[in-house]
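As structure tokens, here come the structures.
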Structure 1
Amino acid sequence: MDAHRPVIMGTRHAIATGHYFASQAGFDILNGGGNAIDAGVAAGLAIGVLQSEFVNIAGIAPIMIRLAGSDTVLTIDGVGTWPKAVRPELFIDGNNQHIPEGIQRTLTPGAPGSWLFALERYGTMGFPDVVAAAIRFARDGFPMYPQMVTNITRDEQEMRRWPSSVAVYLPNDRPPRVGEIFKQADLARTLQYMADEASARDSDGREAGIRAAYDAFYKGDIAKTIADYHRENDGFLTMEDMAAHAPRLEPPLSVPFRGLDVFGFGPCASGPVLTQALKLADGFDLEAMGHNSLAYIHTVAESMKLAFADRDRHCGDPAFVDVPLEGLFDPAYLEGRRGLIDAERAWPEMPPAGNPRTGAPVLDEPHRLAPSLNPDPPAGDTSAVCVVDKEGNAFVATPSDIPRDTPVIPGTGVCPSSRGSQSWAVEGHAACLAPGKRSRLSSIPMMAL
């Protein structure tokens with residue numbers, strides 16, 4: 001049927017994000033001569049305002065970049081670490097092996113450092129230029145839209161635990177209504193402070209301005225406000241933790257798959273899941289099964305279960321965990337794991353992990369799983385930013401973190417990363433929390449060339 005609108009096509013650059021205003025912000029940067037990294041950072045910062053019930057400015061922002069003129073693909077972790085003062089036994093002994101909601105699940109904020117690191121290393125523009133749209137959306141507001149209204153309404157009771165969160169997300173003591181102009185004045189001031197600090201140093205060069213914005217967040221008044229609130233409310237995060245944060249540039253995982261090179265994040269995130277599942281499924285004649293046939297869906301689902309079982313047992317922050325990456329992708333090991341897929345029967349729960357170190361398809365020890373406290377599926381969060389420029393640079397990010405499980409820090413408009421929720425409080429588990437350790441992420445970018 002004729003839709004009466006043209007198919008979108010372009011000759012120079014393209015951008016897609018979780019909100020059309022963020023796409024417009026990035027597209028304006030591209031039209032102004034910025035590259036994919038400049039546009040991606042601008043759009044990502046805008047997403048932190050436009051979808052702040054989904055994505056927090058002070059949350060996480062894993063980034064994957066493909067550099068033009070080469071096959072180089074790199075990742076910026078975009079996630080913080082557990083504070084030095086954290087006591088794992090508090091969660092292991094006192095909370096049924098779960099990380100409780102609230103301020104104590106806070107990691108050092110990863111997103112600001114990730115955006116700024118990408119901009120400094122691979123962008124061409126200054127911080128005031130790329131943050132201008134985000135400041136405008138926060139200061140002047142934007143029309144509230146149905147998805148955000150639905151999310152805030154769903155999370156209203158959780159947000160009411162903290163007066164500072166009510167002040168931002170429940171103006172007039174109720175969820176916003178569709179079409180109302182939604183403003184975030186404190187968040188605008190936080191971003192403007194960072195931009196002003198950058199502008200004051202721009203005469204020393206673009207990089208000096210970006211570094212000034214970084215220091216404004218991690219070492220200046222913003223960090224002090226966050227640390228003071230934690231000290232007064234039984235949190236763990238300190239000025240020392242904030243100042244010690246550093247983004248990590250890491251190589252991606254890469255696997256060939258039917259003419260493509262597929263890139264994923266490393267074991268601190270969930271990159272091994274999709275890449276390993278692709279290699280497991282690649283051992284079957286999926287085409288002969290027929291797309292979305294019973295056999296096709298069963299085989300793909302069982303392959304993913306096996307990959308998730310290996311993630312659960314073996315993957316964690318490689319600074320703390322010896323992850324057998326080479327063994328996970330060894331052809332003989334993968335073939336042994338495929339043998340656990342029964343064409344007539346699905347695994348009703350998570351299948352056993354394998355032993356990539358020996359090649360055995362089944363590890364001869366039980367899983368160390370925490371008991372489930374919530375039978376319902378988790379509420380959604382996380383957004384995305386994807387950009388390609390005329391030179392061939394490609395940028396993808398999956399920013400996240402939410403205000404429903406941790407408070408807005410008064411005066412800042414931000415909720416420092418609650419991604420401690422994706423750590424485990426199970427002794428000996430690969431993703432068990434520890435001071436200075438990163439949580440194992442689920443929201444990660446992927447790329448295929």
Structure 2
Amino acid sequence: MVKQEGITVKKDENFSEWYTQTIIKSEMADYTAVSGSIVYRPKSYAIWETIQREVDKKLKKLGVQNAYFPLFIPEKYLMKEANHIEGFSPEVAWVTHAGNSKLDERLAIRPTSETIMYPSYAKWIRSWKDLPLKLNQWNNVVRWEFKHAVPFLRGREFLWNEGHTVFAKREEAEKEMKDIIKLWDSFCKDYLALPSLVGQKSEKEKFAGAEYTWSTEFMMPNGKAIQGPDTHFDGQNFAKAFDISFLDENEKKQLPYQNTWAISTRMMGVMFAIHGDDKGLVLPPKIAPNKVVLIPILFTKTKDKVMKVAKDIEKNLKKYDGILDDREDYSAGWKFNEWELKGIPIRVELGPKDVENKQAVIVRRDSGEKIVVKLKDITSSIDKILEDIQTSLFEKAKKALYNSIEEVETISELKKTISKKKIGKANWCGKIACEENIKAKTSTKSLNSEFNSKGKGKCFACEAKSEYVTYFGKSY
């Protein structure tokens with residue numbers, strides 16, 4: 001039997017290699033013959049199912065219904081909204097043939113679904129009574145334009161949801177914007193144990209076709225920021241492009257207001273990267289498919305006694321989707337290392353002396369702390385420890401995020417901050433030309449601007465009046 005070695009590099013010395021080894025050796029993903037497209041192995045797909053399930057519950061409470069629209073988009077549809085297609089045109093993969101026959105019209109493989117959904121919306125929406133229309137779909141999308149794929153974080157095909165909602169009034173749409181960004185922020189905190197910077201994207205960085213975009217931004221261990229789930233206020237832009245209109249209560253024709261929003265499998269990669277350590281994955285208990293692994297320490301003379309108690313304990317671990325690792329062709333030490341690599345939050349060790357003393361040893365994956373507990377108290381102890389692990393992971397990530405932020409007052413200071421693999425926080429004018437100048441001089445871009453802060457004095461990068469308090473950094 002071939003045994004797999006553990007992680008051979010340190011996270012803070014070679015993050016890229018550490019990340020690759022971790023997600024492959026932990027059996028979260030595997031590469032395929034299609035560049036930039038990965039296999040989501042059962043362990044990662046189980047996490048995605050939890051994300052789907054929990055997010056879906058929250059969306060349904062907001063009145064959102066699920067639907068499904070085609071994968072293929074006629075070229076004439078894709079070209080209808082100029083700003084939108086300009087933003088996505090380099091990323092579009094096209095179907096040009098069916099068998100040996102050339103198609104009369106090219107079909108785009110969806111990079112996002114606005115242009116296939118909204119012709120239907122134009123048919124379905126006639127009256128104010130048809131609004132609001134709140135549809136969501138869980139699907140896959142293809143975006144082809146990039147040079148270096150990173151599993152989960154940046155791929156040519158990935159999984160996500162697409163929310164596409166329509167409202168009669170602007171204030172209704174903007175109310176949903178607040179609801180959705182709050183949902184994203186709380187879900188990432190509560191389930192993934194991930195804090196983020198929540199704010200508004202710049203004019204240059206907003207979603208193509210939107211009036212404005214709100215995003216969550218996360219700080220990776222290699223000093224790069226990465227955008228998480230977001231929400232876009234599209235205003236009436238798509239309504240105009242796709243002839244979506246309705247008669248209001250006074251029988252007057254009106255254009256509706258629209259939002260789009262999404263969370264993707266990227267967040268699994270962010271979670272793996274931020275919480276993981278030199279031993280491999282560290283999974284937050286609320287998202288881990290298996291929260292506990294029980295490892296009996298087996299010797300020939302005492303094996304039967306230990307296994308009898310282990311089987312009894314196993315019954316109590318069902319609510320944690322617990323695993324009993326009773327394999328005899330692996331040493332206990334090997335199994336410890338394997339489950340640490342795979343990130344299971346709690347390991348329970350049970351040896352002959354533990355059986356005699358009616359106890360077990362609980363080992364925390366996040367800290368390595370060993371806790372001796374009586375067998376009669378094992379489930380109550382696990383409950384408390386799982387809760388503490390979840391909280392501790394969030395607090396550790398939160399501390400790392402805010403320790404990575406430095407206030408800067410000049411481009412020179414931003415360069416120094418970036419060289420330390422940190423994020424710059426600055427008073428900024430928000431102008432596209434200024435952002436392009438910042439990028440040219442520092443190789444950074446704006447991440448987002450704080451909601452409740454207004455810039456003071458002059459822009460840190462030019463002489464214009466400051467309008468925003470904005471985060472800048474290198475980004476995926």
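Values in this text are rule-based calculations from the coordinates and carry no lab data. Note that the structure is a prediction, hence the values are computed from the model and not measured. Cβ atoms are built from the backbone, for glycine too; each structure is taken alone.
State the single structure among 1, 2 that was used to calculate Rg and Dmax of the Cα atoms in Å, giving 25.4, 87.
Of the options listed, only 2 reproduces it.
Starting from the value 2.3: which structure in 1, 2 was distance in nm of label points 7 Å out along Cα→Cβ at positions 161 and 265 calculated from?
1
Just checking, which of 1, 2 has the largest value of mean count of other Cβ atoms within 10 Å over residues 113-120?
1
With relative contact order in percent (Cα under 8 Å, 6 or more apart) as the yardstick, tell me which of 1, 2 scores highest.
Comparing 1, 2, the top value of relative contact order in percent (Cα under 8 Å, 6 or more apart) belongs to 1.
Out of 1, 2, choose the structure whose coordinates give mean count of other Cβ atoms within 10 Å over residues 49-56 equal to 26.8 when calculated.
Of the options listed, only 1 reproduces it.
Given a value of 4.6 for distance in nm of label points 7 Å out along Cα→Cβ at positions 17 and 177, calculated from one of 1, 2, which structure does it belong to?
2
Where is mean count of other Cβ atoms within 10 Å over residues 313-320 largest, in which of 1, 2?
Ranking 1, 2 on mean count of other Cβ atoms within 10 Å over residues 313-320, first place is 1.
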